[in-house]
1. Ranked on percent of Cα pairs over 29 Å apart, which label among I, II comes first with the largest value?
2. Which of the displayed structures (I, II) returns the greatest value of relative contact order in percent (Cα under 8 Å, 6 or more apart) on calculation?
3. Which of the displayed structures (I, II) returns the greatest value of mean count of other Cβ atoms within 10 Å over residues 68-75 on calculation?
4. Work out the source of 5.9 here, i.e. which of I, II gives that when distance in nm of label points 7 Å out along Cα→Cβ at positions 148 and 228 is computed.
5. Of the structures labelled I, II, one was used to calculate distance in nm of label points 7 Å out along Cα→Cβ at positions 124 and 220, giving 4.3. Name it.
6. Match the computed value -8500 of helix-only ellipticity at 222 nm (-39500 (n - 2.57) for each DSSP H run of 4 or more, over all residues; to 500) to one of the structures I, II, and report its label.
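Values quoted throughout were computed directly from the atomic coordinates according to the rules given, and no laboratory measurement underlies them. Here the structure is a predicted model, which means the values were calculated and not measured. Cβ atoms are built from the backbone, for glycine too; each structure is taken alone.
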Structure I
């Protein structure tokens with residue numbers, strides 16, 4: 001009797017295993033069928049973390065960016081190989097490759113010769129390990145909103161925004177930090193701005209309070225914080241490869257000198273000038289000149305009266 005029960009139990013277990021396996025197989029098969037029937041939305045999909053190199057050909061010289069020891073570097077052109085690369089910007093372009101959304105899959109190839117793909121205007125290639133994905137970009141469509149694109153033996157139209165996003169120049173890929181190390185706003189305690197007609201000193205009292213020396217409690221907190229932040233977190237907006245004699249002369253008597261004092265009792269100094277070409281240039285202690293946004297110059301040139309609270313705000317506080 002006992003042996004019969006064991007046999008029945010074994011048979012039941014086997015039946016349950018068969019049912020489970022069958023259900024798993026059917027579910028997997030249906031999932032595969034659904035995936036195969038799902039409309040294709042991208043030219044290709046890659047594993048972004050495994051991407052290790054890409055090549056951009058849209059100007060006279062190819063730009064090649066490669067991940068070496070987990071750090072993105074510019075390999076070509078050679079004169080850019082020493083530039084430090086903005087790691088977020090470099091990886092963002094990997095994501096751009098992975099979002100080449102298809103507008104139309106072109107199956108009627110009668111007019112392929114009119115797509116401009118025999119002599120493509122651009123070529124973009126990305127490697128995922130040893131696997132290579134390469135697209136050729138031809139002319140724009142008649143409405144000027146899309147490009148004709150070839151991938152392997154397939155043809156598509158792709159919205160211009162997706163193709164244009166791949167066109168990263170060397171300047172776009174370069175690190176915009178102008179100092180040796182990035183600055184954390186929490187590490188800055190005082191910003192001193194010395195211009196021709198004024199000297200402003202913006203102090204951080206605590207993490208939520210900033211004052212301008214000489215007006216103290218009359219300081220407009222938001223205005224003081226904004227300029228404290230702008231002048232501390234300064235970054236390049238452009239790069240100067242050939243410094244003209246005119247710019248060199250301007251830095252002999254800069255429009256403003258900014259000193260950042262840090263919590264660890266160190267400091268950083270940089271100079272600002274405004275040129276007749278409506279550009280603002282900065283020269284940190286490294287001596288390398290960069291272009292910066294006008295907002296930096298604006299923050300350095302304000303008179304003390306700018307930071308004083310409005311009469312309305314002062315009256316409200318007294319009440």
Structure II
């Protein structure tokens with residue numbers, strides 16, 4: 001597509017969230033024409049796996065279209081005009097490519113969740129005090145259009161957000177990259193149950209640790225698996241924290257801020273920043289995961305030479 005080639009590097013990054021180099025790397029990872037050209041756009045078992053041209057679009061154009069939809073939230077009707085196809089075909093392309101990318105990224109999950117020991121090399125200073133730390137976790141919610149089904153309306157309603165949402169568990173490595181993201185669960189789910197349902201604890205090794213905020217009331221789950229939950233101390237009925245607790249709380253706060261930064265990077269993709277429409281609800285988990293994995297293509301943002309907590 002000539003329009004894609006005419007974009008400057010800055011314009012390309014603005015519209016897709018990726019540099020042109022990263023776009024090519026992503027396209028190669030997905031299999032280039034050999035794999036991407038065989039995707040099916042009609043959900044029928046009898047449909048042969050062959051290149052299905054939509055207008056004059058080739059696989060790389062379809063990937064570009066999908067990234068425009070994710071990053072800028074461009075409506076499918078407008079995408080249809082831009083790419084000279086019907087809006088319904090544009091919607092189908094986005095659906096197929098989001099699901100396809102989600103499946104391809106899933107193949108990386110085991111290698112993306114390095115052990116605590118593997119992360120101790122060149123670990124940023126803010127995490128040096130936690131040698132057994134394998135990941136920093138937090139939950140985040142994504143607003144969805146109110147479902148038509150009454151039970152779904154109730155199950156997805158988040159009192160915290162005052163809206164219907166999907167909630168996902170995000171785990172960050174000590175070096176700032178996404179190491180795990182769960183499926184999207186109904187917004188009414190509590191963080192404790194979200195942690196259980198995600199299956200993240202089953203991926204841990206004995207004596208390893210996860211860092212979390214106070215909302216994860218799950219110390220018993222960690223104890224029974226010989227794991228450690230690193231979280232700020234509770235004040236309880238006391239008037240003040242001890243000096244040691246204050247120091248540890250500050251160290252945790254400095255360390256946890258990076259997972260919040262990464263979640264913000266996920267939500268730079270406008271399609272998940274605002275309200276996910278009902279038409280995309282069937283593959284909303286794939287949508288959230290793909291945006292999270294694409295956020296991993298950004299430049300490193302944790303400085304190894306930070307001295308924020310040197311005096312702790």
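1. Of structures I, II, the maximum of percent of Cα pairs over 29 Å apart occurs in I.
2. Values: I: 12; II: 19.
Looking at the calculated values, the largest one is II.
3. Working: I: 13.6; II: 19.1.
Across I, II, mean count of other Cβ atoms within 10 Å over residues 68-75 peaks for II.
4. Details: I: 5.9; II: 5.2.
Among I, II, the structure yielding 5.9 for distance in nm of label points 7 Å out along Cα→Cβ at positions 148 and 228 is I.
5. I
6. Traced to structure I.
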